[in-house]
Each structure stands twice: as structure tokens, then as C-alpha cells.
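Below: a set of structures, written as C-alpha cells.
Rule-based calculations on the coordinates, nothing more; no lab input. Keep in mind it's a predicted model, so treat the numbers as computed, not measured.
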Structure I
């Protein structure tokens, strides 16, 4: 079995927020770590915001949004889509000059990142036309070859665009903080420690991560 085979990715949601896989995954997380019971009860069913649109457009939007607040990112993204003729496609990006891309409010580095994504999508380095066939590790490996896309962005793409259920973003501050809140820790675990701690949640680490995020904005009983 190659690194590109889909079975390596574990379960994937297929029918929206009421997918029975979600319930099974949540039950698994609570079973292997009862400390999650309180946040599951307080936050309710696992209901991630699943990205819409195609894969290329989702990644373009992710690049645009880096280090920007929501309103600014939305404005710039809207201008970019308009510049590209109403849809962010690799062909449309490659036809635009760097100056045109920057004219909508993109920094030079973000314009270069989006152009690099378009080039690598076109040459097959990032095969977005068959990205769902690739295993999680292979998706990350391909995406981080694009300028401006790091592991965190690739992991968010896996979770919220491809709906992969076994992603554990240990570098995410919110996940680390939430894990500490759930377990009553004085200090949040470091990424390396959290990586090991997450093993018990396989193959539903995305669900555990989502509840860690919810713990940072939900008042838990007894807190």
C-alpha cells in the first residue's frame, strides 16, 4: 500500500454534520479519555464548518486570510475573485500579472504564493483534481511544497475541506490551550508532548482537536 492510498487516512465524513461517523468518533474520544465528557456535553455535537467551493479556491482563500482579520480578508478575497473573472482558478491566476494580483490588496508574498499554487496545480505537483484520493500525509507533503503554505494550513485544509477525521494539529495554539483546559493543566502541553498524547484518539483526532478548540470558548461546569 503506497502513501497515496486513501485507507491510510482513516474515516471520512460523507453526509454532513449528522453523519453517524461523527457520533461514533465523539463516543470514541470520550471513551478513551473521559475528561472530554464535560466539553462534549457543554459544546454539543461535533459540527465543524466544512469548506465550500473547489479545492483551489479554498486554498487561495486560506492564503489570502493569513494574518488578517475576517473582514479585511473577505474584502481582499472578493476583489481577487472579481479580478479573476468571478472564480479563482489556476488558469485565471496564471493569466494575471504580479502587479494585477497585488492591486487587489495582496502583499507581494501572498501574490507570489497564489501564483506558485496555480503553477504547482497546473504542473501536477499539487494534484487538486485527485487530491481526495491521497492519504493525509501525502496531501500535507504536496501542499507544503507551495510557497506560503505551511503544515498548519495543510492540516486545516485536510480537516475543513477534505473532512478528514484523523488530523491532530499540535502546533495550533488553540488545540494546545484547549487540551490543557479540558485536563485541568496549569500549562498547555508543548507540540511534541501533545503529539504523543493524541495517539489514543486515533482514528478520530480531528474530533478531539475540534473539542479542544471549543474548550477555549465554552464555559465548562465547575470552571
Structure II
């Protein structure tokens, strides 16, 4: 898939971006430090529960993850975007480990705070997927995820693409442009991701969107 095709679809999946050995090494780091995963509760149907290591803690406890986010993942995201990118300026949300343990956890339909995102899957034994609307539909429905939180099923009836990433797979997403959600399909197993948010170099951020994102995510 070329950069032009990426702009048309809003995503690109790189299967087996990491070797099995490298994937297992990173996954083992998370398993060995389960206490670092902070529980995020659902808030009045505005978000779903999940577990997270935020960017501040990740830099201290998982430096290998930050090095990957600021190095290889940034390079490939920049290549797909076709313009210079940098980590989102909010260090708490720029780089995260996200962990899902049951069907009730995940992410509702949303647009990311960062323009582009990288989702590197470490484990996905509960068949989690990233479900994406097309850029065209997302453009028409941009306010919908925030105005229709009680009616999320409306968006689920739209034509979507379900991206099932396995361990070691990398998904580059135009997260500020395409509406998407994280969906867990089984109560057994777990899904663990390294999630990174990037913006264009020098981008001015919206205080309104930043406020919304902080309230819904942490």
C-alpha cells in the first residue's frame, strides 16, 4: 500500500513488524510489571474501562518502549504521512501501554488527539480489533462520536473495516482523521498494545480537544 493509498483508507497494517522473539521480550516486560498498569474506570458512558501505563511512567519503567516509539515507529509513521512528524507534546498521552482484559473494556468511537497513531500489538488472545470508518464517512460524521455517546450503536451500523492485528503487527492510523474504536470480542485472554500519538512538527493544538481527551482517557 502506497502513501496515497494510506491517505485514502486512513490506515496501514504491517504484519510481523516485530520478530516473535522481540515481541515476546516486550510482552514479558509488561507481564513482569503488572503493578504499573493503572485501571481507568468507565465514566457515565463517555468511555470504556481499560488499563494503562501513561507516558510519564513509561519513560521511567519501560525505556525500551519509549525508544521504539521515538525511533522506528516514528520513522514508519512519518513515511506513511508523507510529512515530518514528532511525538505529541503532551508527554502523558504521547506514548502509552494499553491493556484490555474483558469484552466490557476498550475504546468507544473517537478521533485521536494526535493526528497520526501507531498501535503495536504485543498480545491479542481475546480477539480484539480496531474498527475504522472511512475518511469520507469520518469527515461527515466528525462530531458524532462526541454528540452520540449514548447511541454508539448508530456508528456500528455504518460500513466499517475491522482490523485484527496479531502479536508483533503494527497498525499506522490517521487517527485524527478517521473515526475508530477498540473492540474486545472475548472475555478470555488479553490484548496489550504500545500506543503512540504523533503530530505534524510545529502543529498548534486545540485546547478544547485537549481538554476533552484528558477527561475521557484518565
Structure III
């Protein structure tokens, strides 16, 4: 069987980023569903097939990295309605629309809702597998970065009011002696606060602390 590996993807799997990953496929055509499922199984990639949007919703469990391959014309809830539901739930899973009824309005509307690619049936297996592989890699990296930023923010939330004040003054370029004069406390007290701040945030030095503060602030502004 063909195995669509490259060096980056092999490393990605070795690092464990694919442990809870999933390729979801939603299509009411059993022939298409089986073909797509076999392609991903041949590529040694985890795949979960569904005949309807409702079946997918009942089983979706927010894995660490995932991709959804979706037909727009489904019985019951349509593919477009499923995309709208996912976005309403703030589920940012990458979506590839796979349809035999691709027209310009459908492409435009799905792209507005964040669909990353629109592929007409019959899809080339190698192209589809490689595209999903790229999306899973990117999604894994994004999730790891979000987790890293959240960990930094959580550390800063443990700081006291005084410690946050010290962080602001350090970020402003003030020395411990200048901070002591500004705040009206002893130099030794400033040094103690500074030591506690570095320990709580796991910063290696003041420069690292300031960088982490900027990352946390940028994340908060983007939310």
C-alpha cells in the first residue's frame, strides 16, 4: 500500500502530535465514503467516516488535531449548515469541501465560513491525502502554540498586584534601585519581588520576562 510520508510528517508523528488526531469524512455516498476512507487508511492516517452531519456531530470529540472532509449535499442537515453550526460553536476545525456539485456561489459561501479548500469529485487520492496531512501538521503546530501562550498567561495570573506593578516597571526599563525609589520600598524588597516574579513566570531573566509579558498581552488583545 502507498504511504504518503515525508520527513516532516514522520517527525510530526514521532513527536506524538498525531496521537489524538482524526480525519473526519462526511458523505452520504457509500462508494465515495469507502474510497476516501481506504485512501487514508492506506496512508496510515486515522479516519472516521459518517453518512450524515448529525452522525458526525454526535461523535465529534475535539481531538488535538483534526480535519473535516465534507460533502455539501447531505440528507437532513446540509454540509453548509454543518459548517455554520461548527463556526457557531467556535470549532475551528480545518474543512475541505469535497463535492460533485461545485458551483461558484457554493465555493464563495463556504470560503467565507473558513473552508480551506474546495475539491470536486472524483478527487485525486494522493492530492487529498497530502493536503489533509499538511493541514494536520499546521493545526498541530497552531494548537501547540496556543497551549504555550495559554501557559504563559496562566503563570502571569498567579502574580500579586505588587508583583504585576514590578513587572510593568521592569518592562519600562527601570532598574531595581529605580523601582525602589519609584514605589517607595526597600531595594531588598524589590529584589525579593523580582525573584518571585521570575520563579512564578518561569522566566530565565528580565528580558525573557518582558518577552513573555508581550506574548501574553498580544494573545489577550487577539481574543
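Looking at structures I, II, III, which one was helix-only ellipticity at 222 nm (-39500 (n - 2.57) for each DSSP H run of 4 or more, over all residues; to 500) calculated from, given that it came out as -18500? Traced to structure III. When volume of the Cα convex hull per residue in Å³ is calculated, the result is 147; to which of the structures I, II, III does this value belong? Source structure: III.
Out of I, II, III, choose the structure whose coordinates give P(r) over Cα pairs in 10 Å bins from 0, in percent, for residues 99-194 alone equal to 15, 35, 29, 17, 4, 0 when calculated. It must be structure I, since only it matches. With relative contact order in percent (Cα under 8 Å, 6 or more apart) derived from the coordinates and found to be 16, which of I, II, III does the value describe? The structure behind it is III.
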